[in-house]
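For reference, the structures are reproduced in the following blocks.
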Structure I
Amino acid sequence: MSATDTGRRVRTTQVVLVVLGVLVMAFGAWVLLTSVRPNRIGGLVVWLLAAVVLHDAVLSPFVLAVGAGLRRAGRALRVWVLVVVQAAVVLGSVLALVVVPEIVAKSEGTKNPTVLPFDYTARLLVVEGVLVAVVVAALVVGAMTARRRADRPVVAATTSP
């Protein structure tokens, strides 16, 4: 396959993905306009803007700082350890951003008790604790394998006469 054919395929894929994205956004806008009462759209806009601000002002810098710290430690740790830690940080952060509004809504109370039936605070703490345990285990295993690798004697190649 030539570079021209590859370029055409990439361009075609990009166009298809852009068209699909526009269609999905149009469908979402149609569903929004047909299923949400007009007086509720303002609250939805505020929620969406808050999500963008939280992502850009809190989540992204946090993940970036953790990633930078891990890259410094990356010389001593294996790549899979760094991947596990970064994945846990991203998962934990996104999970917290999703569950915290439920915790707040539950604390304020609802007209229907079946809307938020669980103890979301305890569940969030359990899942975050599991993520921390996975990260600690990955770091311990990674440090042990790095130490074993460093402790191995270097065997010099010998040539037979």
Structure II
Amino acid sequence: MTYRITVVCTGNICRSPMAEWVLRERFDAAGLGEQVEIDSAGTTAWEEGNPADERTVAAMQRHGHTGDYTVHRARVFDKRWFDDRDLVLAADHGHYTVLRRLAGVSEAKDRIRMIRSFDPSGLKGDALSIDDPWYGDEGSFDQTYDEITAAADGIVEYVRGRLDGTDA
């Protein structure tokens, strides 16, 4: 069984590709990389076809990641993807709302979660949103990285539970 995850933000050049890359590494490290496919998309076509923001790539590199981030191209989430995605992760409440509207049926809606809902610190409400670093500086991208990595292990454990039937 392949478990499929899509991470979603606004333009698919900052938060969602960063989360995609971090999660891919975490699943590989957990020995689940062959069982889990991760991709990303945006809720808008504003950046469609563009590479990841250079500040996103720089943040990944500052934190010791060495992947080839040049192949990423922004794309728009397609509601038909709900048919074959097991988990759709929203970066903020706006994305969550758009995705729930696109999902239509309750079964698909149940697959949509906020990234930070997997953060073990027990965040609630507005704290679940990852602010868009686009408008900030280097520190904003580092904050985004920190928020994603804080939730990453929880996402891995959740999916591990789904794969082995224990539903973590």
Structure III
Amino acid sequence: MTRTLILMRHAKSSWDHPNLTDHDRPLNDRGIASAKAMGQWLRDNGHLPDAAVSSSSERTGQTFLGLGLDIPITFTRALYHAGPEVIMEVLQEQNAETVLMLGHNPGIADFADRLVAQPPRHPRFADYPTCATTVIRFDVEGWNDIGWREGQPIDFAIPREVMG
């Protein structure tokens, strides 16, 4: 059996509201367009999740909405600026075969790097820009069975390339 993780950093957020907390910052116009484009990229490439789990921040929630996916989602504060170990704990609590996770850097980039046996051949994988998305496959029965450096990257994309 296989499990597939779609690991996405939130889209570009706005800094136009200095009175908002970091947690409450929304997406900017570029971020809204990027989320929509990445949702289309997921559909076009057959990378359709069964369920999603996301940081509880405003920008990750808006990123998910922009993707236009009709799937169940769980929002958790645990993923807000989480490190790789916490992200792994949240992933191991999931049940769906294909899970979309939405989070923040630097944790999401570190998590992606530690999960894959070999990183994708892409110059932006290491810095994981906003709305970067990696699709990673694992040959395991359940999420509890995954470990570091065991994932096979299937695809990687960033909005700038997807949007042309």
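Read the figures in this text as sums done on the coordinates, not as results from a lab. Not measured: the values here are computed from a predicted model. Cβ atoms are built from the backbone, for glycine too; each structure is taken alone.
Can you tell which of I, II, III yields -12500 when helix-only ellipticity at 222 nm (-39500 (n - 2.57) for each DSSP H run of 4 or more, over all residues; to 500) is derived from it? Answer by label: II. Please compute mean count of other Cβ atoms within 10 Å over residues 112-119 for structures I, II, III and give me the label with the greatest value. Sorting by mean count of other Cβ atoms within 10 Å over residues 112-119 in descending order puts II first. Computed over structures I, II, III, distance in nm of label points 7 Å out along Cα→Cβ at positions 16 and 72 reaches its largest value in I.
Taking distance in nm of label points 7 Å out along Cα→Cβ at positions 8 and 120 as the criterion, the top-ranked structure out of I, II, III is I, with the highest value.
When FRET efficiency 1/(1 + (r/R0)^6) of positions 32 and 152 (r between Cβ atoms, R0 = 25 Å, to 0.05) is calculated for each of the structures I, II, III, the largest result comes from II. With mean count of other Cβ atoms within 10 Å over residues 56-63 coming out at 17.6, pick the structure among I, II, III it was computed from. Traced to structure II.
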